[in-house]
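These are the structures, in structure tokens.
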Structure 1
Amino acid sequence: MESADNESAGEINVNMDEHFAQIAHKLTELEHKIEHVETTLLTEFHKWSSPNEMRQRTHAAAIRALDTEIENHEDRIKALEGHQQPGH
């Protein structure tokens, strides 16, 4: 009887080892799939963001140029207003 119990316990251990090996294999596959999805998402985000970042930089430069131009106009207007005679 003890021999039958040992065989049964041995079979259970073998079955459990097989199940753990299958689970470990599936986890490894899942990790690879997740890594692939992450890589794909990052690649697509980078493709999308690069042109947007360049546009943003271009717009920021244009706005800075406009700010400088407005300041120059304001200075010219103040200078012109300073040359006006009171009462005119």
Structure 2
Amino acid sequence: MGLELFYTAFLDLNSCRGLGYGEEGSIPWTAMAEYCVHKGIDQETAEDLFYLVRMIDNEYLKYKRDRVKREMQKNDTKGKMQRGKP
């Protein structure tokens, strides 16, 4: 089976996340559970899926937050330069 199942689950479940305070939220546990039922995934593999998809999701959200932060800093620097401030 390999890790493909878990990465594919992450990609499939990526659209299930909610938005809050202008940023993406985590993939809901309920969406992962429903995915496992729909795909006929056994209990042991489902537990692995919950853990691994959550780990991938945490890294994805961290990447997105860091990217937004870098863009804000870049825009702030650009704005200061346009106003003639160092």
Structure 3
Amino acid sequence: MTLYMRENLQGQVWDAWGRGLSIAQISRVLPTRSISVRTLISAKGGIRPAPRRRSMRALSAVEREQIGAGLAAGCSLRTIAAHQP
């Protein structure tokens, strides 16, 4: 099941769960329904997942913007790559 919950709200749910609050207590304290809290917690077996980290091989946001701007200007990928530091 896919859960659509903002990342900061997920962090607050995990913090509250770590403090020992029940699912019902968490849903009363935070602006979310208890089924959403239950889905989030049960999907990970009650254990907070490790923080996500982008691979070092992935492009940065600046690099993606430069490529997008170059493509919008009509440049080829080879030309855009030649101008990268």
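A short reminder: the numbers here are calculations on the coordinates, not readings from a lab. Because the structure is a prediction, the values reported are computed rather than measured. Cβ atoms are built from the backbone, for glycine too; each structure is taken alone.
Comparing 1, 2, 3, where is percent of Cα pairs over 19 Å apart highest?
Values: 1: 75; 2: 49; 3: 54.
Evaluating percent of Cα pairs over 19 Å apart on every structure, the highest lands on 1.
One of 1, 2, 3 was used to compute helix-only ellipticity at 222 nm (-39500 (n - 2.57) for each DSSP H run of 4 or more, over all residues; to 500), and the answer was -24500. Which one was it?
Checking each candidate, the match is 2.
For mean count of other Cβ atoms within 10 Å over residues 49-56, which of 1, 2, 3 scores largest?
Max of mean count of other Cβ atoms within 10 Å over residues 49-56: 2.
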